[in-house]
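FYI, it's all coordinate maths here, none of it is from the lab. Quantities reported herein were computed from a predicted structural model and do not represent experimental measurements.
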Structure P
């Protein structure tokens with residue numbers, strides 16, 4: 001399997017690393033994670049927003065300043081596209097994707 005290929009049912013941690021110009025970690029004022037599943041199903045999750053606002057699985061922070069992640073367990077086979085958007089103290093956007101293969105032969 002390639003570096004960006006995973007098997008269905010595997011729980012992933014998709015990371016965002018926020019840094020300033022000097023390379024130091026930066027705390028997010030606002031951080032949004034967007035993911036589109038195969039078939040065009042889109043989902044949006046936020047950092048520091050609880051389940052009361054429809055965000056039942058929010059973005060989490062780590063013990064290291066500037067490193068955040070979203071846990072995701074893909075069930076559909078195909079290409080997942082995702083992006084991170086930070087605003088406030090730091091304004092940045094990053095995009096990437098990964099492929100999910102069937103866990104069965």
Structure Q
């Protein structure tokens with residue numbers, strides 16, 4: 001490989017890593033949603049907390065550490081739906097990005 005090819009390869013690799021990072025940030029921002037006067041981030045942490053909370057109303061801390069009275073079953077349903085929608089979309093874009101590489 002000559003120098004120009006090495007430089008082109010390095011730039012392509014750097015661009016790919018930067019694109020993956022931007023893709024991650026894009027979909028992490030889309031995981032945030034409002035419910036019951038609080039802001040929540042759909043993800044494993046929230047889903048695990050909701051799985052351990054007993055049935056009935058509960059007080060949980062939202063993204064901004066604000067205590068919010070929620071219905072855990074309903075919040076879990078919304079969080080799971082948001083999580084799956086965004087993860088599926090993220091996977092599709094990620095696979096397209098890898099094809100371009």
Structure R
């Protein structure tokens with residue numbers, strides 16, 4: 001399931017192959033973007049990549065997020081067992097990158 005939306009003036013592009021994105025996960029992605037907006041003057045676009053590995057390991061979910069900001073884009077990815085904790089971890093990683101700028 002892929003979708004694109006305009007969220008608070010930011011082009012949000014979510015790409016998930018063979019994964020149904022729940023409304024809770026969509027809202028969690030929007031909430032993370034809102035929190036990250038406090039650390040940068042302008043976010044032009046956000047690409048979110050969700051992947052579900054076919055293997056049997058517990059860490060079979062992966063999320064990658066790229067923020068399109070003036071200058072060099074920032075990117076972080078992480079894997080885990082559940083979508084929401086992975087998203088929270090990525091929010092922290094991206095926040096640290098933005099604070100270093």
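Which one of P, Q, R has Rg and Dmax of the Cα atoms in Å, as calculated from the coordinates, equal to 14.5, 47? Attributed to the structure labelled P.
Which of the displayed structures (P, Q, R) returns the greatest value of relative contact order in percent (Cα under 8 Å, 6 or more apart) on calculation? Between P, Q, R, the highest calculated value is found for P.
Looking across P, Q, R, the calculation of helix-only ellipticity at 222 nm (-39500 (n - 2.57) for each DSSP H run of 4 or more, over all residues; to 500) that yields -10500 traces back to R.
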